Structure I
Amino acid sequence: MLAVCQTARVRDVVILGSTGSIGTQALEVIGERTDQFRVVGLAAGGGNVELLARQILEVRPAAVALAQAAAVQDLQLALYAEAKNRGWNAGEMTLPKILAGPDASTELAAYDCDVVLNGITGAAGLGATLATLQAGTTLALANKESLVVGGRLVTEAAAEGQIVAVDSEHSAIAQCLRAGRREEVRKVIVTASGGPFRGWTREQMADVTPEQAMKHPTWNMGRVITINSATLVNKALEVLEAALLYDIDLDDIEPVAHPQSIVHSMVEFVDGSTMAQCSPPDMKLPIALGLTWPDRLADASPPCDWTTASEWTFEPIDHEAFPAITLAKRAGRAGGTAPAVFNAANEACVDAFCAGRIGFLDIVDTVGAVLDEHLSVAAATEGNGSVSSTDVGSGLIGPDRVTVDAVWAADRWARARAAQLTSDGSTTVA
């Protein structure tokens with residue numbers, strides 16, 4: 001039997017977004033291997049303190065971060081209630097240190113540990129990503145948005161090999177790249193399930209409801225990422241992430257629809273060979289690799305069943321019906337603050353769609369309108385080369401001048417502009 005490479009020592013782990021899909025699955029992986037991992041920190045938004053309380057009593061972290069400061073008392077009460085349900089006596093439970101506020105996860109990310117798993121949703125994970133890299137800790141990155149909006153601010157802060165991708169597609173790329181040298185790579189193929197509307201025309205999607213968009217055929221995920229999968233914005237962000245992670249030209253990244261979600265990505269080499277990473281759709285495999293890379297954990301997830309007949313199909317993306325990838329590549333080529341605008345406008349539009357203010361097709365159409373406006377004007381600069389305070393956010397700041405403050409200003413402007421455009425259902429930029 002082939003030997004399986006295992007880690008020899010206990011790894012201290014901080015999990016950001018512990019009550020979300022990635023966080024809960026990571027705790028399941030760790031819970032089955034307490035001889036290999038120790039959870040020293042958990043971070044959550046604060047919307048599900050009952051689940052967080054159960055997690056705290058299970059893993060006993062030294063510190064917990066809550067984005068909602070108002071939820072601290074609720075968490076304390078939930079901890080006492082959960083301890084009582086377990087029949088614990090007074091004194092059996094020691095409360096962890098509780099950090100609270102919007103920067104709490106960033107503070108926790110800088111704690112002394114071996115791996116920080118960033119499973120925060122959206123651009124809010126940028127601070128934690130940068131704090132992890134600055135601390136010199138391995139970053140298991142499930143928060144693609146922080147890399148996309150941060151761009152070179154993130155890649156330049158990272159040491160070689162410090163970022164380990166947790167998205168299944170990017171984990172697959174990393175595994176496939178082991179088959180050859182970087183200069184032998186011709187193309188990266190990123191697979192997509194196609195979402196619930198694969199094969200639909202724009203006309204057919206005109207009356208799609210939030211309930212329909214939330215019915216993903218393969219994955220069970222949170223609201224934003226599920227809607228993003230329906231519009232293919234999630235795949236668009238993954239294309240930008242792949243370019244940044246592996247220094248691949250956007251023109252050399254090709255997304256394809258693969259509804260079975262078994263081939264997670266492929267790498268084509270210059271000799272015509274294509275390497276694929278295959279496994280049933282289960283996030284525990286890339287999560288486990290994120291925690292132990294480059295080692296593998298035995299039985300992290302079930303393998304493919306080769307005793308049963310199956311069919312794997314691949315289809316080109318219909319970019320006319322799903323223009324998000326083309327739009328994201330435009331933002332990626334512009335660089336600087338453009339990807340932050342693309343992401344922020346989309347998050348605002350997802351909220352508007354779920355609230356019934358706009359239609360399904362209006363999500364990407366509005367993102368395109370906001371991005372067009374941002375790209376149409378370069379941010380003005382003062383005599384010292386800094387960005388004018390009157391022009392922060394609305395105009396493009398290129399990759400050579402971008403700062404964290406500029407990213408956040410662009411993020412705020414894009415959300416406000418998208419909210420303005422969706423408040424009356426209009427996607428026309430004045």
Structure II
Amino acid sequence: MHVLYIHQYFATLKGTTGTRSYKFARRWAMKGHKVTMLTTTAQLTDDDLKDANGRFLRKTTIEGIRVLAVYVPYRQQMGMGKRILSFLAFSVISSVAALFIRKVDVIYATSTPLTAGIPAIVLKWLKRIPFVFEVRDQWPEVPIEMGILRNRILIKTLLWLERLIYKNSSAIVTLSPGQAEGIKKVLPEEKPITIIPNCCDTDVFKPNINGSAVRGKKGWGDKLVFLHTGAMGKVNNLDFVIDAALRLRENPKIIFVLLGEGSQKPFLESRVKRLGLTNVEIWPPVPKQQLVEILAAVDAALVIIADYPILQHNSANKFFDSLSAAKPVLLNYSGWQRKILEENEAGFGCDLCNLDEFVEKVLYLNSHRQQVKQMGQNARRIAVERYDRNRLSDEAMSVIYSVARYHAK
């Protein structure tokens with residue numbers, strides 16, 4: 001089967017962002033499927049593209065995946081206007097490029113952004129190729145609730161586009177139960193929706209990796225170290241962690257490490273410096289390959305969101321990496337992930353952005369170090385039994401197969 005995978009921000013382990021598309025596509029290719037990744041160069045490294053040819057459309061093969069990457073800039077620090085231009089540019093260019101890709105059986109288009117569905121619709125209408133649409137974050141509902149999108153015309157246009165994509169798709173994959181319910185509100189008519197959350201790379205993040213070299217280099221000693229990895233934008237609300245650190249500044253045994261990049265990073269660095277906090281460290285992003293040892297060195301992981309209920313439906317990569325690495329997770333919100341953690345004694349959640357409760361949970365973990373280790377073991381068990389990537393990538397392929405079989409009749 002030839003699967004055309006459309007993802008604007010495709011990245012490999014050499015990059016610093018999520019690798020769901022890379023991991024799925026690589027597994028599908030290893031099982032004999034032809035996979036073409038239509039993407040941009042935004043998240044690909046120079047090493048990824050070292051053997052690429054073509055100027056306008058860079059063509060290369062990465063671990064069995066045929067990659068077609070157009071140059072469309074994107075950075076976390078971009079404002080909304082520039083981001084929208086980036087989204088539109090990719091949707092137009094990829095729509096044209098996709099028309100020249102031969103003998104495609106099924107399209108697998110993944111958001112965000114929502115506009116990744118445009119080339120899928122174009123191919124369906126012009127070449128009658130069915131597509132599966134994967135919803136990683138429900139757009140435009142998230143930026144609307146956060147007040148990022150305020151222009152009424154733009155909001156109506158995006159809501160119309162969202163419904164158009166859902167309606168034209170043959171099946172929808174979403175990453176959490178809350179997202180699935182949100183999609184049903186947009187598209188009440190019957191449509192196959194499969195929940196396939198982000199996954200655990202149990203063969204990459206392991207409990208037996210030695211992180212002592214990192215701990216020694218950083219001088220953490222017997223401190224309880226909490227780690228955030230990934231984006232540092234408005235959605236991530238890392239100012240919340242600074243607030244918690246401020247309350248805990250007199251406790252020398254607790255430290256917070258914020259690793260990543262984003263629009264809020266300069267503000268966070270400035271605030272830590274202004275407050276004179278020694279219990280917060282802010283690090284630059286690292287490739288996934290280096291993250292393995294860092295995650296092994298810390299005691300617990302953080303997943304933090306801003307004070308908007310819709311964000312509780314997220315399915316953050318960092319959550320699943322932490323489970324796989326046998327690290328308990330502390331959330332500053334409730335929802336489906338809190339239920340998983342607390343039912344399995346693998347961490348804690350809180351009422352959304354409740355600082356008092358969050359600090360209380362931090363102090364509890366600090367005074368129950370042996371329980372922290374047991375929580376980590378429980379986290380690893382969940383990773384292996386419920387969220388292993390091999391199993392979930394097969395589930396995604398089964399959705400693609402069902403669409404192909406239906407349209408072959």
Structure III
Amino acid sequence: MSRLEDRREARDGLKSLTPRQQVTAAVDLGASKVACFIMKPDGVRRSDRTLLPAGVGYIQSRGVRGGSIVNTDEAVEAIAQAVERAETVAGVSVSGVTVATSGGQLASRRVRVEVGIGARPISDNDCNRAIGQAVTQARAVGRRPIHLLPIAWSVDAQGGVKDPRSMFGRTLGLELLVVSISESAFQTLSYCVERAHLQLEGVVAAPFVSALASVEDDEMDLGCICIDMGGGSTAVSVFSNGSLVHVDSLAVGGHHVTADIARGLSTSIAGAERIKTLHGSAIASANEDREMIEAPPRGDDPGAGPVVAPRSLLKGIIAPRVEETLELLRERLKASGCPIEPGAGIILTGGGSQLSGVREVAVRVFDRPVRLGRPRRVPHLADAASGPAFCTAAGILHRAAFGPREAVATNRLTGGPRRATQIDPETGPLGRMASWLRENL
């Protein structure tokens with residue numbers, strides 16, 4: 001029997017002895033690390049909209065490359081270990097998790113629908129009809145929706161409506177954002193979570209939840225761009241008038257910078273990662289031509305000496321890759337046609353954003369104000385888990401506690417079992433959708 005199976009049996013035995021608690025578990029499945037945050041019901045502070053996680057666990061990622069799973073056995077082991085570490089700290093047992101990803105060909109598109117009403121007040125049923133038509137148009141072959149978020153309502157072509165109910169008009173319009181990943185990537189992710197003896201409660205876009213943890217409310221209202229710079233991918237989310245309006249992802253991240261350093265200095269991947277962390281920078285610094293750095297040689301030849309190079313060479317390797325990545329992202333945003341406010345600022349999150357000089361390069365590429373984001377809504381995290389690299393896991397907890405809610409229940413998007421609800425058996429689909437409207441409009 002493998003170590004993983006032994007661990008599963010031990011965890012299953014612990015679950016049978018541990019009282020069941022309604023907890024929220026968030027897993028950030030990245031190419032650099034797998035992190036798990038666990039929050040108990042009493043961890044939600046609604047007075048100031050902050051959170052208090054009960055347990056945090058993270059390990060070096062395995063089986064993930066470019067934001068996608070490439071080895072299921074290693075990914076299963078990494079997920080199980082991260083969750084187990086968080087469970088140990090929290091003192092609770094977890095049965096289901098919500099997973100954040102930037103891979104799986106993450107993309108978004110906006111759907112617009114309009115329904116006729118007649119000269120009468122708009123009712124819940126009218127809103128439900130608009131949502132139903134938008135959801136029908138959101139379906140695409142080979143794609144799995146993970147977010148269905150209303151952007152804006154309109155009445156008789158008058159936009160900016162937050163709650164159209166009880167308004168008078170002849171037509172009701174809805175703009176819906178559909179965020180999706182490839183069906184195959186979703187199935188692989190679901191398979192890995194199930195093999196770790198956990199239930200998949202939802203899949204979320206990493207740049208979206210990273211913004212929820214790090215972006216201020218007025219920044220979302222005025223418009224902003226959140227760039228999540230991970231190890232295997234660089235993803236972006238765009239907000240306008242308080243709503244998410246665009247999500248996209250590039251399969252280029254911090255690991256590509258590390259690989260460039262390893263090739264340029266003829267050193268190992270581990271040595272390149274260490275040099276990048278200790279001496280790496282994307283901008284020029286004083287005396288960098290005279291400052292020398294040492295890197296371990298490749299291979300296991302005991303007679304080989306270290307690789308010695310000026311620090312300016314390291315900067316000459318890092319800067320072009322960082323600039324190229326951000327320029328690709330800028331062109332993708334222009335081609336998408338998504339509405340970006342003229343004064344929208346940029347918030348950088350993810351482990352890759354901590355590299356010295358990245359903020360300055362982003363200012364030059366986008367010509368906008370740029371700041372570094374941290375999980376500000378989780379103020380009591382330990383120093384090791386309070387940096388930009390942990391915004392995604394913290395954002396999953398924030399979404400679970402404060403929303404925004406989806407137009408369609410999460411368990412329907414994931415294909416999981418529906419939770420029992422107190423609904424009149426004679427109530428039709430439109431009536432069931434009205435509960436969402438009552439909570440969110």
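What follows is calculated from the coordinates using simple rules that are stated; it is not laboratory data. Since this is a predicted model, take the numbers as computed values, not measurements. Cβ atoms are built from the backbone, for glycine too; each structure is taken alone.
General remarks:
- Which of I, II, III leads on distance in nm of label points 7 Å out along Cα→Cβ at positions 56 and 328, largest value: II
- For 20.8, 73 (Rg and Dmax of the Cα atoms in Å, for residues 168-295 alone, calculated) the corresponding structure among I, II, III: III
- When distance in nm of label points 7 Å out along Cα→Cβ at positions 120 and 336 is calculated for each of structures I, II, III, structure III gives the greatest result.
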